[in-house]
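Please treat every number below as a calculation from the coordinates, not as lab data. Every value quoted in this text rests on a predicted model; they were computed, and no experiment measured them. Cβ atoms are built from the backbone, for glycine too; each structure is taken alone.
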Structure I
Amino acid sequence: MSLSFALSDEQEQFRKVVADFADTVVAPAATEFNAEGRFPTDIVRQMGEMGLFGIPFTAEYGGMDGDYLTLCLAIEEIGRVDQSLGITLEAGVGLGAAPLDEFGTEAQKQRWLPELCRGETLGAFGLTETDGGSDVYGATRTRARVDGDEWVIDGGKQFITNAGTEMTSIITVTAFTGEGEMTSIIVPAGTPGLTIAPPYRKVGWHASDTRELTFDGVRVPLDHTLGERGAGFRQFLKTLDDGRIAISALAVGLIQGCVDECTRYARERHAFGKPIGDNQAIAFKIADLEVAAQTARQMYRYACWRKMQGLPYKREASIAKLYSSEQAVTAAREATQIFGGMGFTTETRVGRFYQDAKILEIGEGTSEVQRMLISRDLGL
């Protein structure tokens, strides 16, 4: 149970492989697919072939027998060059496959998990609703009733990641199935009555697939219930705890990307006869970004360590998510300032980071929710 800040040889080697893929495959294409608002299916499939979507799952279901920290390392490295693909990986594993792995029946796992682990298909998690936001339980209006041996689902969800891609296979939906009883139900893509709206026109994450869903008399067999009936509330709380660590890793990727880009630019860009990095006003900004990257990285790795040791980690996940997401917004703003006019174009990575950063303070629980959870855990 000793705590070490060093990655294992296997983790470091894997991190380097993912970093090289990010630099040589993702980065050169990122400007184009973000400008087009296009989900880069070809690159996502390559990520699947590398095993990224199967990292924390067992080989029995096509996974890599890895751990949660290794997954977060991959999310950070992909997010360092492109946040859209970073969230695609995070959601595909954490929201799509992980609930099935943790709560699903053996038959459900055998049916859907192997192709999710291999990255041949993607799963989505339908939780948020129109009036929902942070009040997920109180604002849920989606209902499911039993008719014979089937669930009949009516309602709607919004801001659902990976729900409308050509790779999407299942969407796990939370619905009230009785008085105060929330249940998670697996809905295969293409089920009659399921309508998937066109992608949102978002401020950032332009190449990530985000949709609104409508369920109008959607029928699925009762054996599509994820785990136990009535366990949906507990399931999504656990899913969000894990997701906050992963979003922290994604945010760290953005901060590190700002450090890398600004360091390079400060050496190359000349003003008043010298590199702008020779000016303390610039150098100190970049130093502060490096401090934020290093601090936030240790926070998410500590939360990972507690999770992997079987220790409570809800507070640590919230701390990591809160700090790293707010620092990512600051980093993107400062990086844009360092780049000047070029930073205000999406031809630069920092320009895209400026668009992408804000959602990190909102998704998987807002900064306000994280402060609420932390203060409650302190007994306040």
Structure II
Amino acid sequence: MFSNPSSFLFAGLCGGLFLNADFLITGAGIAGLATAQKLLLQGARVILIERAALGRESSWAGGGILAPLCPWDYPDEVTRLTSLGGLLFPQWTEGLHAATGIDPEYEVSGMLVLPPFRQSVAQQWCIEHKFALQQEGDALLLPAVAQVRNPRLVQALRRHVEMLGGTVIEHCEVRSIETNKNQVRHFATTQGDLSAQRYIITAGAWSKQVLGQYALQLDIKPIRGQMLLYKFAAAPLQHIVLQEGMYLIPRRDGHLLVGSTLEDVGFDKSTTEDARASLQQRAQLVLPALKDMPVAQHWSGLRPASPGNIPTIGQHPQLQNLFLNSGHFRYGVTMAPASVEILLNELNGVAQPFDVSPYRAGWGADR
């Protein structure tokens, strides 16, 4: 489909224009890395740029639960993507591990949902969607829910992208998108003007800022989430545990993640004592062993929030060689392989697995 990556020539940074690139992707979180990986596997020549350090925003900060927290509380447009992503994840992570030697630690750990929750709605949804469900006293167990260690997934993706010949440039921020009629001519960046045949924005919470005047009616904004980390000698829980939006995620090596807040505070990534105290208190009610344990780490990340958690995927309504894969809100990791499949199907003219028109509606303009 594409030319041999070995013919990828460029004139350097600091004012130079990249030449002969098929794709320039801006935003090197899991969405951008996964997009680059799949394009490289198809033989494309890919440049991937990141405004800060690769994968250190929402992709690094999240918990890595590979399902909506309560899937019955979300529209079908969300659960279709997360379900497809869940089906693709085992083979995807197995392939990454084999290719790179880095284990993303994909694991089917199940998720125990503690009350209160909408019991009848949950049971009916699980029956209709053939989603495994077990009653555990007054709680519900979703035994098929998996998790991944997202920082290690980022590491594996980066290594594979570079092994496949992709060019990764960190600390390269887009200043403006330069166009000619209905085409992007180049991105003006802090490391010079970069050009390619086609451009993909996977910049998460910063996507609207990257698009600037070309954002149209796109509604993506940052929502801060704060997380805590504890360390046990061995995993203190058998399953992920969820109660009213607060979750505890046990890792194989005894680490336990507790999250997460939902805070509309703009691009402020600071952590707060109020959030720390609230998460500690709620987690201790679920797992009393945490009462006398120190917090090993406390951090925050900025999710790319969008209405209804529905991302925008596909071609810009006005610029023919510009595409977007962003706005996944809480489920960017979960949706990653499915979102990339939908985007590449559009790029390649391949039939989609289901109706993808809801993922084009975010532009708020007629196509």
Highest-scoring label, criterion being relative contact order in percent (Cα under 8 Å, 6 or more apart), among I, II
II
A value of 1.00 was derived for FRET efficiency 1/(1 + (r/R0)^6) of positions 193 and 217 (r between Cβ atoms, R0 = 30 Å, to 0.05); which structure in I, II was it taken from?
I
Quick check: 10, 37, 36, 16, 1 is what I get for P(r) over Cα pairs in 10 Å bins from 0, in percent, for residues 41-224 alone, calculated from one of I, II. Which structure matches?
I
For distance in nm of label points 7 Å out along Cα→Cβ at positions 289 and 329, which of the structures I, II scores highest?
II
Have a look at I, II and say which one yields 0.45 for FRET efficiency 1/(1 + (r/R0)^6) of positions 201 and 321 (r between Cβ atoms, R0 = 25 Å, to 0.05), as calculated.
I
Read-out helix-only ellipticity at 222 nm (-39500 (n - 2.57) for each DSSP H run of 4 or more, over all residues; to 500), computed value -16000, structure in I, II
I
